[in-house]
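Please treat every number below as a calculation from the coordinates, not as lab data. None of these values were measured; they are calculated from a predicted model. Cβ atoms are built from the backbone, for glycine too; each structure is taken alone.
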Structure P
């Protein structure tokens, strides 16, 4: 049996990305109920907000799900981790910071720990600290990204070679061909965010979903590079405004004010694309349908098996 599936107790080797601050119970539960691992992204949400989503998710699924904590982003890291232990969440995903100080306590409570990394060096440190699973995220991914700018295809083989625990590929994956490619590179599964936005269960504004469906190969842009805050977003009027501000010499403080989670919610939840941004990965350009989560996961696994079979027939 696939080691990732065995550890996480899931049917398909597919994990939902965190989607901090726009996370919700319906989509998280839908992913878990469909056989993957749904994930709540704590982002910068207050502990009581995270707790409410955890409770709602537990009411919608009896399957395992995770909570992602962006360590250097959340001002409530310790409080959120206490809530995770309190509510017996089975899996925690740690990203954007050093996970080592937090892993022992989580493991004491039998919680499976996933660490998100952007380099082999980070993966080795995470494994040595006690991580059970590594998510290696390439530069193609949506949202806050690594300044290293290493692509998924080059990152995955390096991380697989560097560690002995299961590696999950993230960034630029949204169909069965991507899943097959990740497996061929040595990964045990994939993590997706953008593709799950364009599903029936995702309670995001139609403007967000349509922007993904309409994106071409130039449909995403990187903002924040000039101030060291790399983020990949869908190209919208607000994204163009951010790029213009960077050309004019925006400061880090000004950039942070223009990319608060309030602006994220305006774009993703309210559909105000001139007032807020929407995260989106490079995979957007091949997303043309809005299936149910179950349909998507089942199609991906079927397609991946077919692609791998075809590939083997070439030898």
Structure Q
């Protein structure tokens, strides 16, 4: 015991520095996760919050019922749809924007950096108002543009398939800016000597792009892919403010399903079970990404 105290006194300062971070992690992450896990095995609702004696344990019934719920299964399919289409688009467009803006140094290119970045810091409510007008089926800008080329007006937010694509377009537009900054930082860290050597060997712009720039952006691409994938699996704000999950649950995401059951219907135990399913999906997806990246590094 004395040895432990002596060692602690010797190394106490590093622990003191990380103590606030550990405390915040425990308070806002670890403890809520444990509480949610306990809640997922109960039937807690508003009556249970008022009087804990009304709470009954239900075992794995919440998890079983979640996988039997057609709305939840629909939300899983919708979330997969969002991820498959949205994540590659964000990564590709953010990288493309970074490559285009990296070649310029004038005030015009700096202005465009700000323009591309602004959507990522804009309030989602303000964004929803503007895009609501763009998607309006009667006087929206998108239908007006289509009318100029003879295409009939589209029901952007009321057609099940178009509604999902419309939300993806909105989310992609909002996500490009921050990821573009990450790619720009990675591009500016590439040594100029690589390009000079390639020019001496007679490489053209396309060859320098695909054999120097893109490979050296692999770590930035990995980071952007991971963070974007996690964000899109938790796709929530766009369907909440634009469609409320409609029409006919066509835009219902897993995060919105959990929100509706927890905060609209007050089925806290059921919502907690759904949140743990989402949590497990996030963990598995992230671990798979890291395993693939590790394999690429080994090769």
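One of P, Q was used to calculate mean count of other Cβ atoms within 10 Å over residues 90-97, giving 22.5; which? Traced to structure P. Out of P, Q, which structure matches -22500 when helix-only ellipticity at 222 nm (-39500 (n - 2.57) for each DSSP H run of 4 or more, over all residues; to 500) is calculated? Label of the originating structure: Q. When FRET efficiency 1/(1 + (r/R0)^6) of positions 170 and 226 (r between Cβ atoms, R0 = 25 Å, to 0.05) is calculated for each of the structures P, Q, the largest result comes from Q.
Assuming 27 is relative contact order in percent (Cα under 8 Å, 6 or more apart) as calculated from a single structure, say which of P, Q it is. So the calculation was done on Q. For distance in nm of label points 7 Å out along Cα→Cβ at positions 178 and 210, which of P, Q scores largest? Comparing P, Q, the top value of distance in nm of label points 7 Å out along Cα→Cβ at positions 178 and 210 belongs to Q. Given 5.5 as the derived value for distance in nm of label points 7 Å out along Cα→Cβ at positions 218 and 266, which of the supplied structures P, Q does it correspond to? For distance in nm of label points 7 Å out along Cα→Cβ at positions 218 and 266, the value 5.5 is produced by structure Q. Starting from the value 21: which structure in P, Q was percent of Cα pairs over 32 Å apart calculated from? Working through the options, I get structure P.
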